[in-house]
Structure 1
């Protein structure tokens with residue numbers, strides 16, 4: 001940058017290169033979403049002929065009519081929202097409680113405590129032992145099996161701890177001199193000033209629960225309790241209309257019913273809507289929280 005604030009030729013070229021690159025990446029990321037939306041709003045003939053790209057051909061909303069009148073899809077939506085919200089709230093509580101001693105604790109065995117949390121980042125219990133524990137606790141076929149398995153990830157605890165370390169220790173010491181205990185310090189001082197990192201971790205919790213597939217398929221055996229990702233898997237990959245009573249499914253021989261591609265893509269797009277709505281509201285906190293959590297420690 002020159003003294004007068006004008007950009008040099010090299011900087012201008014670099015800016016143009018960045019703009020072109022970002023535009024190309026944006027197009028690459030948006031095309032699949034627009035293609036899914038266009039197929040879901042198109043009639044069967046253009047879809048079968050492969051004529052649909054960015055824009056719908058012979059627009060129709062029959063696919064969405066089938067989705068919004070299907071009880072299984074609505075139920076799976078409700079199940080996923082419940083797991084995501086409850087899992088996010090409990091996850092923030094447990095992760096904050098675990099991160100606070102790492103940041104402000106002064107007790108014997110603190111290094112062992114921190115190591116025990118970090119150890120879970122390197123080694124996990126494994127699928128079979130975890131399943132046996134869930135069965136022993138009688139949590140199979142319940143939503144709590146999905147929530148407890150993602151309750152306090154070590155990485156999230158480290159991110160929270162890294163942010164908490166940046167809070168002046170004098171605030172905690174002053175509060176304790178006035179008679180406040182650690183729980184009061186956490187809830188009244190630390191958490192109110194940690195909104196950026198809390199919003200960041202909350203978004204990670206919600207997205208993690210929303211996209212979770214393997215735990216749901218492992219621990220749930222009641223179709224009425226299936227989450228959206230399991231239903232999405234059955235509709236898109238198995239394309240079986242008999243599983244979820246989809247009226248638009250067509251006969252494919254031997255009594256099987258195949259779900260049209262428009263409905264498959266409509267279900268995919270509907271599953272994206274909550275994340276598309278939530279992310280813009282948390283974006284400013286998300287960027288700030290990640291940057292601060294990455295440079296502190």
Structure 2
């Protein structure tokens with residue numbers, strides 16, 4: 001039982017749950033209502049959507065495993081009580097599970113490409129596996145590169161679903177309008193995912209600076225120092241707050257009051273509170289609390305897709 005619990009911790013099951021929720025809501029709360037308004041159906045049938053969902057979860061889980069595999073020594077300094085690989089789960093088994101999860105994700109993507117004719121899904125899944133491996137062995141320890149990669153992959157969770165559902169513009173005049181609406185909403189939520197993931201990744205670097213410095217990493221807090229890194233995070237927080245507020249003002253023109261109130265209470269105000277806490281944060285505990293708090297803001301942002309369904313139902 002202890003190993004099972006540790007295995008789910010190794011996978012970071014909360015993050016995988018976020019992936020599941022995100023892709024389900026993108027499909028059923030954003031894309032399907034848009035298509036229904038134009039009396040069109042989804043490109044992906046339920047089975048192939050589930051294959052994409054499962055491949056995303058498997059690839060992300062495999063990436064989490066290999067990340068801890070290569071971070072064993074650093075984790076013994078940064079979070080000695082949470083180290084799993086080498087303590088509870090043997091390194092060979094961790095490598096086995098990484099390969100099994102990653103290969104399964106690639107094969108599921110290949111199956112979708114084969115059945116749907118969307119040929120880019122299989123190579124993109126393989127690319128994600130490769131990038132996560134490179135991130136674990138190198139990019140994570142480099143200045144900003146690893147942070148940007150993880151932020152991009154967070155946005156890709158949204159884009160892989162929306163791109164698979166884009167219409168062929170030569171079929172009907174309405175296809176262009178459908179593609180524009182899907183693309184705009186994907187950019188909105190994908191942009192949110194990118195920025196807030198980037199913020200969280202840099203804050204995690206602030207939290208892990210002790211172990212990273214000992215093993216020669218060149219993350220932003222080590223290169224720039226804590227104060228300059230906090231300024232970097234603060235700037236992105238301001239950008240995210242401003243963008244979210246502007247979007248709220250825009251949706252009010254449609255009379256979507258409930259959506260706007262929800263976003264203000266669960267995204268904008270918490271981001272402002274996070275900004276204030278960041279200015280006072282100095283210790284590892286402070287940065288860990290900020291990192292954990294961002295997860296709730298992420299979840300709130302994801303769940304706001306439900307309001308798009310109710311406003312268009």
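No value in this document is a laboratory result; all are computed from the given coordinates. Predicted model, so just to flag it, every value in this text is computed and none were measured. Cβ atoms are built from the backbone, for glycine too; each structure is taken alone.
Using mean projected area of the Cα convex hull in nm² as the calculated read-out, with 16.5 as its value, let me know the right label among 1, 2. Of the structures listed, the value fits 2.
Matching task: 0.40 is the computed value of FRET efficiency 1/(1 + (r/R0)^6) of positions 60 and 196 (r between Cβ atoms, R0 = 41 Å, to 0.05). Pick the structure from 1, 2. Can you show the working numbers first?
Values: 1: 0.40; 2: 1.00.
Computing FRET efficiency 1/(1 + (r/R0)^6) of positions 60 and 196 (r between Cβ atoms, R0 = 41 Å, to 0.05) on every structure in 1, 2 gives 0.40 only for 1.
On distance in nm of label points 7 Å out along Cα→Cβ at positions 68 and 100, which of the structures labelled 1, 2 is highest? Walk me through the numbers on the way to the answer.
Numbers: 1: 4.5; 2: 1.5.
Largest value of distance in nm of label points 7 Å out along Cα→Cβ at positions 68 and 100: 1.
Could you tell me which structure in 1, 2 was used to calculate helix-only ellipticity at 222 nm (-39500 (n - 2.57) for each DSSP H run of 4 or more, over all residues; to 500) as -25500? Could the numbers behind the result be given before it?
On the way: 1: -21500; 2: -25500.
Corresponding structure: 2.
I have 21 for relative contact order in percent (Cα under 8 Å, 6 or more apart), calculated from one of the structures 1, 2. Which structure is it? Only structure 2 yields this read-out. If you work out distance in nm of label points 7 Å out along Cα→Cβ at positions 44 and 260 for 1, 2, which one comes out largest? Across 1, 2, distance in nm of label points 7 Å out along Cα→Cβ at positions 44 and 260 peaks for 2.
Check the numbers for mean count of other Cβ atoms within 10 Å over residues 20-27 across 1, 2 and tell me which is largest. When mean count of other Cβ atoms within 10 Å over residues 20-27 is computed for each of 1, 2, structure 2 gives the biggest number. Say we calculate distance in nm of label points 7 Å out along Cα→Cβ at positions 52 and 268 for every structure; which of 1, 2 gives the highest result? When distance in nm of label points 7 Å out along Cα→Cβ at positions 52 and 268 is calculated for 1, 2, structure 2 comes out on top.
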